[in-house]
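Readers should treat all values here as calculations from the given coordinates under stated rules, not as data from a laboratory. Just so it is clear, the model here is predicted, and its values are computed rather than measured. Cβ atoms are built from the backbone, for glycine too; each structure is taken alone.
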Structure P
Amino acid sequence: MPFNSIFGWVIKKRIHQIDLFRKYPLEVQNELFTNLIQTAKDTEWGKKYQFSSIKSYQDFKEKVPLQSYEELKVYVDRLIHGESNLLWPGETKWFAKSSGTTSDRSKFIPVTKESLEGCHYKGGKDLLALYYSNFPNANLYSGKHLTVGGSTQMNEAGKDSYFGDLSAIIVKNLPWWVENKRTPSKAITLMSDWESKIEMMARETMNEDVCILTGVPSWTLVLAHRILEISGKKNLKEVWPNLELYMHGGVNFDPYRAEFKKIIPDEGMNYVESYNASEGIFGIQDLKSTNELLLMLDYGIFYEFIPMDQFDDTESSVVISLSEVELDKNYALVISTNGGLWRYIVGDTIRFTSLLPFRFTISGRTKSFINAFGEELIVENAEKAIAMACAETDAQIKDYTAAPVYMRFLEDANQGQHEWLIEFISEPNNLELFKHKLDENLRLLNSDYDAKRSKDIALLGPKIVVAKNGTFDAWLKSKNKLGGQHKVPRLSNNREIMEELASFMQLNSTN
């Protein structure tokens, strides 16, 4: 207990620095921008784009083009093969492996010492600092912290260089004071075979005194259910009486909330969200009353934004600074970082809910949406509507994906439809009612969808296909993408993923 009190006191000292960028966000970002440019001016990238002559943000916009991963890939490949001083001063030893489920190519995001310490670790400490600030009686350091992490592999092209899920890179380099409290063992945490890993994690951690859970919700639930199965306990509070916090990020938590409350039936259990990606930590929930995220402005990341109504994959996109953003508009996130990413389009979209301080919610992906019929359905709409439909029909879902059914596939060629493939944890008693509620909530949340649904003229109600238990995990496993940072794509503007899943399910039903 004394050590926990000391830990809480030390870590909360960071709050006054967070208060500085809450009050003076633009000044903090401007100073950070200058430091980034000055630090990188003698790199190959800095020389190519004349960083030494950049005196203002306007100079930066004019000299440095927007970048996607494909455009940075030639530099990343060279870093992987041991070259240095390309995008950021010095060597880059770590590469966070990130990939979508539709591409055989993985992205390898460079992770420098500065980004690891000044962003990822700093973000983890800040999450705890904000938690202790909101919950002064927290007792997190009295027990273990259970991390459902990823895996790493050696980079054979570079000495002492590694690829891996970001969570695995973080675990592999944790400071002693964190590693001392983490469970399970590092050997199990970094395993790549997720089926064996879950079994070993369950058996090793069920007898620990766990206070914190952290990990992707779907895999955390798989682990939790296995622990309950082995232990014979009814809920996780019977397994871990001192469990008080679940830290999550990367996917929307709303569809999983009901199942977590079912297996952790404790009003004292707290849930804190962060926006952590391979490229950096961008936001942390700093208030108890809302799950909005505070934009973290001193992590070595300079932010720019593209209004989604002016978004383009080319240089024609209109880019604005933090000082120009408005409330309740969708923006594509653009970052320049101490990891060597310059004007990099992350691929996520956010919507600001407050401008002083800057708070936001994640609204979706630049390429994860359905707009086949002018409905402009984004992930934020889908996640909320799914969660509402589940609450109204006493259902719980594990995973889902949705795609358009084009007019040529329907009897009435003047109409379209959305097809939803859903894997339930607990199916609704009335699937028709669930379908009706999903449609009703989508219409409530999205005026464009509502307009297209009017009188079934342009868009029919949703088609629901129930996937049997384990479908999505088996599909990901068949693509060697089970676990870690890999996620089921929520919305697609074409039928490629849906048709692939349909073929996969048909093939497995005959085996």
Structure Q
Amino acid sequence: MRHGREILRVEGLSKSFFGVRVLHGIDLVLREGETLGLVGENGSGKSTTMNILGGIHPPEAGSLMLDGKPYRPAGPRDALRAGLAFIHQELNLFENLSIEENIFVSDFPRRFAKLPLIDRRRIGERTRELLAMVDLPHPPSTPVSRLSQGERQLVEIAKALSSDARIILFDEPTTSLTRRETEKLFEIMARLEGQGIALIYISHILGDVLRVCDQIAVLRDGHLVGSGPRAEMTVERLISMMVGRRIDSLFPPRTTAAGSEPALEVEGVSQPGVVHEVSFTLHRGEVLGVAGLMGAGRSELARILFGLDPHERGTVRVGGVTLEELSPEVCMRHGMAFLTEDRRGEGLLMEASIADNAALPSLRDYATGRTGWIDAGRLRTDVTEVAERVRINATDYASMLVKNLSGGNQQKVVIAKWLLRRPEVFILDEPTRGIDVGAKYEVYKIVDQLVADGAAVLFISSEMEELIGMCDRIMVMNRGEITKIHHRDAFDSEHILETAMRTDLVGQAVP
């Protein structure tokens, strides 16, 4: 579509925190009905730029113009009143409230202007109108706790529309969405564009940025290093600008070949409605990928293998030893590690330090004597060693809280806590979700080092390029079953995707 008049102009935007310059003269232009993509590694200045636009931080220098007039919000309410709405990666919804209560929580319509009586009928009618605009067919009284992550995202958009937002800022909106929910979000975004609403889209998924954005701006170390229309951009060019150097390969070369000794053997693992007769062997020194559409049973299988969820029948052997009982404690004792796809909710204590998080699964190993006192000196030395091994970007592991780290560094903390136990089998569920391209490369190098040291890795990912780039074999799941195992010398993304989608392959023996 042809975009409208200029709605937002940013010139020379600069910002410092505690004497450290984090933004260096950023220039951006946004037009009505246009989507501007903002990309860069963690720490590049994206969030600071958005927080200034959203009224969270005041600018140090530079000018902001909205509709050709000076714009300097004193706070988030000012930004919202001016027509800017911010949809954060971590959605700001109250799960115990209904959809309509969440939408109007900051400004309930009243039946009488001077009386504290909420006009429930008006709220319901307006909420139904807003939900129709985002194609969410739920009654306004539906509790948010009953909604999927994608539906909650639509509630946030409806909330933004309720304030007559003319600019909506999306910060990593697809991180926790299924592919179907992501497609739905993109449809709504296109519809908003058609209504003349301008969008700013922040994402580490460069393919999505190239798909939905009209203009793309790249930040690196607080500088605007490149911008232009989508037609002038490629994934390779964006990566080169983001990291400041050419990356000929997104994946490090494998330093060793997969071995033949079984590390993890799974036979006939089944749980009604979840997985059915799953059997495979993971070898030492091997990266075995697990592909499949959302709902195929990949994460469910991982949780069963680590003893987090029950299974009705089947056998699991680690290092040739049959695990008579599957529980996290038993699996850890036999040399297994599990990196959950939800690092913030399940993998980390966000209010604790790097050192405390890294040490948590191994405390019993550092207890001495009958008293069980922790050998703090030895623990501190070993934590420092694994933290440095995975290159966590922090100077003080004992005082830095993980909630203050970037997504990539948080993921490294999760890996470090397992490395401290020296496991032989790693189950990695979406290990690079929500982290930037530079951090992904570092995670890939860690995985390569793990298998070079003789460990075995079960690598679950929704990114086909990642599976092809990292794995020795790719096991495809479809409706809780393994339908095909592809070998590296015959990897073909279309064929792998076909076996993930074809329902006629379910129930057949894996060749």
Structure R
Amino acid sequence: MPVFDFNGSPDKNEEPVCTYTVFRSDESGPCAERPILVLDNRQRLWDHYSCGVFTNPAKRTAFEFAQEGETLRADIKKLDARFVSLLRWLGGHRIPVRLSGENTQEGYAVYRIRETAFGRGTKLSAEDGFLQFMIERLLASSAPPEEAEDEDQEEAGDEMKLTSIQSISDFMTCAGRTLPDNIRLWARRNLAVTRSNEVSAEERRHAQRALSIMMNIQWKNNYFESIDPVEARRILDEELYGMERVKQRIMETIIQINRTHTLPAYGLLLVGPAGTGKSQIAYAVARILKLPWTTLDMSSINDPEQLTGSSRVYANAKPGIIMEAFSVSGESNLVFIINELDKASAGKGNGNPADVLLTLLDNLGFTDNYMECMIPTVGVYPIATANDKEHISAPLMSRFAVIDIPDYTPEEKKIIFSDYVMPKVLRRMSLKAEECIVTPDAAEAVVARFAGTTGIRSLEQAAEHLAANALYQIEAEHAGSVVFDAQAAERLL
């Protein structure tokens, strides 16, 4: 790359000067104590808000301040490794920015960078906050490997939204090193396809769509922060009554994550009658892990292609359900809740949908036919539910830690109805506890009425009926409060 002096003419005697040292950080919330970069402030102290541009890195790694009608320059002393490529991009295209920072003994500690000239003059990929999008993605990512090499890339293109080829290209330039190696190489190849005149317009469209999906997912590493066991137990007690064996197994998983900082090798398979709270357990685990969750309803999937996507050779090709789940969640670490796993073997298309799940459950990576790329799954925690494990194949069963969930006893159902179900329904209908009173004998009558059904769904429906009737009497008949005894409950139900 040629070197230019400040008048824009080549200077063969001047070598590029790098003034900074790189430090590695995974901090997601920068501040003056944990800045993005540090500028030299020995000659003067800089304002809290300072505007200017980063210099072209081919000249000198510095920032040019625009203050009081003059241009002043400060060398960069330290720089977060995640932001090396971004600053090179900003300096190379002379993007005007505003820095937020504080003067410290070490230097001017910058913890925020904002674009100040939307769409004026220089190359801007997007007018809706591309720079802020990039910075948020970099802060959410891990520091790139020390041995990673910088990859310079000069692209031309339109000024569209973040789905445009230009914005994707700029993203790869600024944050490509934070992506998994195979995804970075895959993105380079697909970028080449989008710019090639030797392929059809349909192929270019598919490549651009696949790139847009892949680049908008935060590909995280497999390191998981420690979880507070006390808070985890509180959430379990709040969501579930009884089920001590289930809670114990989940707490064992939490302790394992705290020790290893990785997810367990096996997911959970919850087996039990309908209505016993299997899905509720899965949602509680996702809440404890602080991960987004997605559901796969295996009873509605009869063709493996619904999971794996269709090949790009077809005009109406699209990604599969699993890839779409990554896209919707926006990150690669998530809880997959696989409902009705015992229905997964009833494939009616070209293969068995259950076989597709094996690679997902092995955490070795999943291949989507549309994306044509191995998707990392080390951050996926699968939780499956089933009514009958006899209908689940041995290969699938071997990939789960199985927990059998028995039906509730009549006494447990009575407590659940009175202490959990009824209060939840009242809150949902904005009713106070004193406005709808269900006596203990009424609760026993409700439980006895649905003694022949498994789970608590029938009890939830009964609670909805009682609360709705109470609300009607209060609103339409101006009753102050409604009391249901056993006779009133039986008559209503």
Point to revise | Answer label among P, Q, R for the case where mean count of other Cβ atoms within 10 Å over residues 200-207, calculated from the coordinates, equals 21.0 | key: Q
Revision key, fill the gap. Re Cα extents along the principal axes in Å: value 97, 56, 47 computed from one entry in P, Q, R; matching entry is structure R
